[in-house]
Structure I
Amino acid sequence: MVAGLFLAAAGLAALEGPEVVVVADAVTGRVLMEKNGGVPAIPASLTKLMTLYLVLSDVEAGRYGVDDLVLVPPEGAAAAMRAGSSTLGLQAGDRISIETLIRATAVVSAGDAAWCLALHSAGTMDAFVDRMNQMAIQLGMVGTHFVDPDGWSDLNRSTGRDLMRLARAYLRDHPEAPGRYHVLRRMTYRTNDDPGRYPNELNTNLLLGRVDGVDGLKTGRTPQAGFHFLATARRDDTRILALVLGIRSDDFGAGLRSRADEARALLEWAFDGYATWFPGRIPDIRIPVRHGAVLAVDAAGGAMIDGRTLPRDDIDEVVRIVDVVPVLEAPVRQGQRVGAIRWYLHGRTIMEIPMVSAEAVDRRWRLKDAFALTSSRLGVCTGGGTAADRTR
């Protein structure tokens, strides 16, 4: 178990290691390490990831824009937040843009910003929380129930596996969010905000700029839940998610540092051992057609399959086999299966993509058909039959 190594190395014996650990490939979803992934836990401010997911979905759907100004209601002001929660310092009556509220929720984990977004999105808090729970069901988060948009209540519940599902959906459906919001080192404001009224705070993610590829994602902490960190980093085509929940410490600063150290250890462990492999471009293949209106037909790849998570040292050992019929007999249907391309690792199939006819070919007799011309004389590109090569 990698989690806990940094605590021990740093001599932080007074700290308890994370109660929940999940490390996964963000693209394929393959879990690389798990400890107590299905155990119910208090998500704390990781809850805000669902709030951001819904708000960004609203913006993309055109329900409102990032430039829209929000009038801060009394229940969305910092003074209305629970004691100890992170806030931006909003005051009732302030006007602030949706863009800044999103940044504040993502960067400084501001509870007042999350409440303002929720109220602007749904009109009432109950309506927004209902949306949160409905989306959780849609995403398959079977062990999750939300009661507020900022995660301060200890009645919020989720699991490590569910939070990974949420994080993967967030990155998939809002791929611009890390680079636009979560990677910001410091809270910034729009020109139509009043920057003199609010503190200019640092991102709660202590790995930004310190660990290669880190661009998110969310931190959390309540006294009951402990210290959480859902970190993500991308290196080349590989994106890793590392989650730690429930680090305990009586020293606030030590808790912040230890959750970052634990997440960093898990990220480095995952990148050292694994990579996301993709099949690359499908080769051009033309197959001769006997008795057809055309002499040859293109073979097209069927539905593409996502990448695979492989041990990093095995990537160069992947072998591709192109296995298509050497010749077709007309008539040929569009979409008719003509073979497959398979990728093997150490003799085991790791991916298969069916090859189909790109077009229909009617039957038509020609005099030249009687001479059984070969594919080479027809000028057909190599591709029929079976071929093997190593591919990256």
Structure II
Amino acid sequence: MTTGADQNKIEEFLERWVDKIYPSKEGFLAALSGKKLVIYHGVDPTAPKLHLGHSTNYLLLREFQKLGHKIILLIGDFTARIGDPTGRAEARKALTEKEVRKNYKDYKKQAGKILDFSSRNNPVQIRFNSKWFSKMKMSDIMELTAKYTQGKMIKRNMFQERLKNNQEIYLSEFLYPLFQGYDSVAMNVDVEVGGKDQTFNMLVGRDLLKAYKGKEKFVVTTLLLENPKTGKKLMSKSEGNFIALDEEPNQMYGKVMALPDEAIIPCFNLCTAISSKDIKEIEDDLRFNKINPKDVKARLAGEIVGFYHNKKAAENAEKEFNRVFREREMPTDIPAIKIPEGKIPILDLLVNAKTVLSKSEAKRLIMQKGVKIDNKVEGDWRKIIDVKKGMTIQAGRRKFVKIA
């Protein structure tokens, strides 16, 4: 299945993107070279956007696809309605079937910026876990629950934390790892790929596949895109701070430039296709102050925009960023929005102009001196604005609109 050259490349991208391999790296490498494997990654559609934090998994899957292995992108349209308790101090809000469908509507298009769904010989396959769970009978669920023990489940760190803090654990949160694990059984996979924060869930799937079919499954956990200083995720759907895979070029470039300097090398490693050798040279230049971090970040932004769009879009985004943030000029292309002329509270204006999601966000921005109207800073969140055509609104560093 793999040549000597392939083997070297596999070692390189495993070193770059992978945290751990269960039960062993050696066994996994032997399996990769022995036969065509069924490898899958699952994503719960709890939000409509895939982001750079997901890209490590897709970049890894792309390499496996190039080697000829069968890749499945599983959309957890059923499990999303239960809610993954991973890393949560409280139960997730339940989603409706309609909300879930709306969230995953563009997933194929977004993931398609990395994965190849149209290959003639070996396209990535999309599957939905509602296909098997919607057919499950009560007797099937009882059989599933009999494959795993309460003792194993309660040992999970996050559940132990809840118990220490006298917080409730809902039975649905116990069921989630079982249902996610059963995906491996339903698809009869050989390998599961996912972020290291999903290790527990993926290992449950390994146990279930062994219990149902007597089959071993490899679990490949990937590194998370985190701030190396704080340990916090750089991309979070729940907190709303992320760079979407289908982000508009100028917004994508600007958001990369807004990342902390310590995130530069992790982003080069986990979010780009640049060679590990080149990244090591960049890292050394930064360490010995041979290069300005802003210049390196500009290269990172250009690489990311170029990868998800094209080289020309990256060049234009860089020029626009320099115009707006270095030369302090207005953007060349400001989106227009229709708002009736007349007097309106500034908080309502910002929400109606879609520059913020809520009045509380608008108030916070104003108090931080982050709102400008016709290039004048507005510091009073109680102010009434006289709206006129042609008026420009800036909220934060990157959001501009013009009243049509």
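None of the figures in this text is laboratory data; all of them are computed from the coordinates on show. Treat the numbers as computed from the prediction; the structure is a model and nothing was measured. Cβ atoms are built from the backbone, for glycine too; each structure is taken alone.
Given that FRET efficiency 1/(1 + (r/R0)^6) of positions 48 and 152 (r between Cβ atoms, R0 = 25 Å, to 0.05), derived from a single structure, equals 0.15, which label among I, II identifies that structure?
Computing FRET efficiency 1/(1 + (r/R0)^6) of positions 48 and 152 (r between Cβ atoms, R0 = 25 Å, to 0.05) on every structure in I, II gives 0.15 only for II.
Please compute distance in nm of label points 7 Å out along Cα→Cβ at positions 296 and 352 for structures I, II and give me the label with the greatest value.
For this comparison of distance in nm of label points 7 Å out along Cα→Cβ at positions 296 and 352, the top structure is II.
Given a computed value of -13500 for helix-only ellipticity at 222 nm (-39500 (n - 2.57) for each DSSP H run of 4 or more, over all residues; to 500), which structure among I, II does it belong to?
Of the options listed, only II reproduces it.
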